[in-house]
Structure 1
Amino acid sequence: MKGKLVVVKVGTGSLTKDDGSLDLEAMKRIVREIANAIKMGNKIILVTSGAIASGMAELGVNANPNDIVFKQACAATGQSILMSHYRELFREYGIKVAQVLLTKEDLSNRASYIHICNVLDRLLQLNVLPIINENDVTAIDEIIPVTKGYRVNFSDNDILSVLIANAVQADLVVILSHIGGLYTADPKDSDARLIPVVEKVTPELKRLAEGKSKFGRGGMKTKLEAAEIATRSGIPLVIASSRRENVIVDILSDRRVGTYFKPIRRLPGAKRWIAYGATIKGQIYINEGAKRAIMNGASLLAVGITGVSGQFKIGDVVSLIDPDGKEFARGIANYTSEEINLIKGLRTDQIGKVLGYIRQKEIVTHKRMYILEGSESDE
């Protein structure tokens, strides 16, 4: 594979020693791999972990203290160390780098999302390597999820890497780990066998993925979640060992390395954002008739709504919940949660009498909606 846009994610375990300090030899090997891939004519975006771990080592503290603010302080300390090493190592190959720190809110806001895409595209045009990490200093995972109806869409850099790939419409995601791919059992087990190709991420495969790394937050479970998002969006993904020599070049040369996850389909850009990039700000509960209509290609009207959960504004992404309490779709709301509470169950011609206006007849337009897997009506 030549001349492709590739998102490479490197995990904490691939960058650190057992004590959590940065493994400079490992970093040199990864930098060399990326430099060789760029030399082949590919564009690379690097999503890196390791800031918290390297900060802990720098400050001489134990791994994963319970104090969230202290972990954020470790991230602030470690991020500058991480980027300093990347800058010097890539400079040896004549490659300039740019640091991009993101939070969930940056990707969940449509305007910010577009700005991020534009900046990444311009950096690549300038032959600058974007190096992305979650902004752990300002991330507020521990606070936001307790708000009723609110759900963020990534919890570590595995998921972040595929959301970035979605945003820039990448051709491939490569997740480099201390584990060489997906195995039939714990890789330490002598009977474990590498699974070279995955046609589809199934519940059975998810059950194989348990446990987390010592310094990082993600394990094989989040990698499978990342693979599921990528492949459903039409992007192939490979999980491979960062310690394997020429791993990135071999993957780009179509040699069998690690575990390859086959793409299923390519979603339009807006629907990729609705499905995976946006934060879910609330839920709209609908009746069975409205669900049937939506599954047949219709938009959501007020008459089909039975309830609302959470607080959201016009333009926010919400979940659509069926009578069984199951989320079956997501879409961009044309009305606020307060407005919908006032007009739920009403015919369209009654909305103006209650609100004094009709902004749009559709509460959620079908073209701005993503139907979850299992429906044939999604486009």
Structure 2
Amino acid sequence: MSDVSPLLGEIKKLIKSSGPMPVWRYMELCLMHPHYGYYLSRDPLGREGDFTTSPEVSQMFGELLGLWSASVWKAIGSPSMLRVVELGPGRGTMMADALRALRVLPPLYQSLSIHLVEVNPVLREKQRATLSGVRNITWHESIDDVPEGPAVILANEYFDVLPIHQMVRRETGWHERTVGIDANDRLYFSAAPEPTPHFEVLLPPLVRAAPLGAVFEWRPDTEMMKLATRVRDQDGAALIIDYGHLRSDAGDTFQAIARHSFTDPLKNPGEADVTAHVDFQALTRAAEDVGARVHGPVTQGDFLKRLGVEARAAGLMAKATPEVSADIAGALRRLTDSGRGGMGSMFKAMAVSDPRITSIAGLSDLPDEADES
């Protein structure tokens, strides 16, 4: 990480010319500034990067999502072409693992058209290398550019980087939280001088009694409604896996991660990954508002166990050396455990689908339904 990020100077210029900027705008610049944005300039993944995602933890994750995609294909009548779309596909690891699992179903595998929504040119090149032997693969800037037709859409750790609005409760009402410059020429959190009119009528029930000083975060429904509308109208399902909370509530979750450790989100903008927890209740409302069916959410640990991750781990370990078996067991714990270092309870999984799909593998109330896939 640089001692002083080049984006810091740009942000200070904007604040000095136009006044404090909303948190959502600051987050957008940190991640997507055309020259210095974090997600447009580097490969952030793995041990040498800033964070590790589930597909990088173990091949089991992507393989199970591939089989999950097959179960959706069957549920929508096994169409002659299925678009598999991944939003923010990292290095292409998850898609490669999913496609390897799907090779066991030749009729489906031959029908696949792969679409990767990726804006990072560095990661696009890594995806091309990882998926070099895959036919019918196309890259897009946006989900809007993916051709129409039946689709399975995979969004793993995608929604957490969409910019958030933060609101702060004061005696005068709810004020938009902003980023300004203090007397020492440092960035700091402040708030708009005037409250947002009538904002309280939009609040979820748990937030209406929040104390003074409480922070409430929200994201526009646009992306969720796009996914839900697509699968509602064109057949298929979208799977969202991310870290966050099941119920809409107050709380400040805006954070930055660099070199696998938390850091100050206002220090060295553009040099660290800035994210915020995903509100799964808000995603559910947005999908239901456009008439899609929602499945889940459940914890990632439960989701993967229902899909058979423990049996898959046992199968891999049976053919592995003791050292590799220990690695597989460690990966299983990381993906499913709820304790320190585990992703099992912090991460949640949910799907949205065409309303005619009444149950989806791994997300129904019956733990063994997923075994069919």
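Just so it is clear, none of the values below were taken in a lab; they were calculated from the coordinates. A quick note: this is a predicted structure, and the numbers were derived from the prediction, not measured. Cβ atoms are built from the backbone, for glycine too; each structure is taken alone.
Odds and ends about this structure:
- Source structure of the calculated read-out (FRET efficiency 1/(1 + (r/R0)^6) of positions 189 and 205 (r between Cβ atoms, R0 = 30 Å, to 0.05), 0.70) within 1, 2: 2.
- Ranked by distance in nm of label points 7 Å out along Cα→Cβ at positions 69 and 301, structures 1, 2 are led by 1, which has the greatest value.
- semi-axes √(5λ) of the Cα gyration tensor in Å from the coordinates reads 36, 24, 20; which among 1, 2: 2
- Distance in nm of label points 7 Å out along Cα→Cβ at positions 53 and 277 - highest-scoring structure of 1, 2: 1
- Among 1, 2, structure where Rg and Dmax of the Cα atoms in Å, for residues 5-92 alone as derived comes to 19.5, 58: 2
- Relative contact order in percent (Cα under 8 Å, 6 or more apart) from the coordinates reads 19; which among 1, 2: 2
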